[in-house]
Structure P
Amino acid sequence: MENMRIAAERSAVTKVELANRLFFRLYQCANMLHKTGSRAVEAEGLTTQQWAVLGALSREKAQDGMSIGDLARYLMVSRQNLAGLLSRMERDGHVTVAPDTRDRRSRIVRMTKSGQNVWHVLAQPKIRAYYEQILADFSISDTTHVLHYLMKLLENMKRLDSKQLSNEHEEEPVE
């Protein structure tokens, strides 16, 4: 009985240590993605955040643009963080932000012709080369497995985020 308890404690400690290493590696990967990814597209005047926005807007689903709220949800960023990014991208001529003709309270983000050229002609070849370098020693199976586990982590994080938001709303005093 004592041996089982000790084994369970060791297992719990090992799981926490592995989790710490995993999340620290994710943190490092996110930082390196920003650093090396931005370098890959800096000649086009892009950052990884702008790369993500143009990528989101280049999808077939987004051909008519996306509301700022939908774009923020898709990228999993706050509207406040997205607002500054979109202002810079609008200034650089990559996107337009205009009132939605169906709902004047909502604003629609669209990629401009210049943004499409930057994305499709200039950035895409460099992004593909970047992917090839980063994933050079990954098989298709490796990449599929990493993607699968990242999606599981993301779903768990989204579930936790939703739960935390629900708890915050429950704790707010009603006036």
Structure Q
Amino acid sequence: MNRLRQHYNNILEEDLLLKQNPRNIQRIVKISTINLNNSSKNYSIDEKLIVPNLVAAELLGGQSCKNNRSKKSIANFKLLKDSLIGFQVCFRKDRLYSLLEKLFLVVAPNTKSFKAYSKNQLLDSNGITLSITSPLLFPEFEENYNLFEYSSAYDLSLSTTSKSKQESILLLSGFQIPFVKENF
């Protein structure tokens, strides 16, 4: 079992139970999914450009990706119907916690420009959106960095079951995800 999953099951669940005081134990806040997305206008021109990004995402999560295709033609964007525009991967359960562990315990501390996340990055109530500028920050790609040299940025959406921003902050701070302290 993953370290972050054990931390959630053994420690964080009990803390959240005491702090939230829900009517039902199933209403305790938890991380439900992580969605990893990538899209580019260049994919519709040359579909071979998606291969390094697709392989990087599959190596990162250990599961296959779903290709996104355009639903209709748009002349202003020079986009044809059914042309490839990106891909997405949805992580749940064990793969969710393994990706979370890599992201917050390995990649974020090793990034020079990383300080903390802003509370403004939180969505309305149930999640946070991050951008991974380069997949080369992950340890899986250190040996074969030349294959993934031209891969583009990923959008990562972390969804929780919370009903307010405070619950999301409470959950994410329980995983020791750093947030910038705002002075009022």
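Rule-based calculations on the coordinates, nothing more; no lab input. Treat the numbers as computed from the prediction; the structure is a model and nothing was measured. Cβ atoms are built from the backbone, for glycine too; each structure is taken alone.
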Winner on FRET efficiency 1/(1 + (r/R0)^6) of positions 22 and 102 (r between Cβ atoms, R0 = 25 Å, to 0.05) once structures P, Q are ranked, highest first: Q
Suppose you compute distance in nm of label points 7 Å out along Cα→Cβ at positions 70 and 110 for every structure in P, Q: which one lands on 3.8? Q
Kindly point out which one of P, Q the value 17 was derived from, the read-out being relative contact order in percent (Cα under 8 Å, 6 or more apart). P
Tell me which of P, Q gives 18.0 when you compute mean count of other Cβ atoms within 10 Å over residues 30-37. Q
Taking 3.9 as the value of distance in nm of label points 7 Å out along Cα→Cβ at positions 78 and 126 derived from one of the structures shown (P, Q), identify that structure. Q
Using distance in nm of label points 7 Å out along Cα→Cβ at positions 38 and 142 as the calculated read-out, with 2.1 as its value, let me know the right label among P, Q. Q
Quick check: -7000 is what I get for helix-only ellipticity at 222 nm (-39500 (n - 2.57) for each DSSP H run of 4 or more, over all residues; to 500), calculated from one of P, Q. Which structure matches? Q
Which structure, out of P, Q, was mean count of other Cβ atoms within 10 Å over residues 6-13 derived from, given a value of 14.5? Q
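For the read-out semi-axes √(5λ) of the Cα gyration tensor in Å, a value of 37, 26, 13 was computed from one structure; give its label from P, Q.
Only structure P yields this read-out.
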Which of P, Q yields 15.2 for mean count of other Cβ atoms within 10 Å over residues 94-101, as computed? P
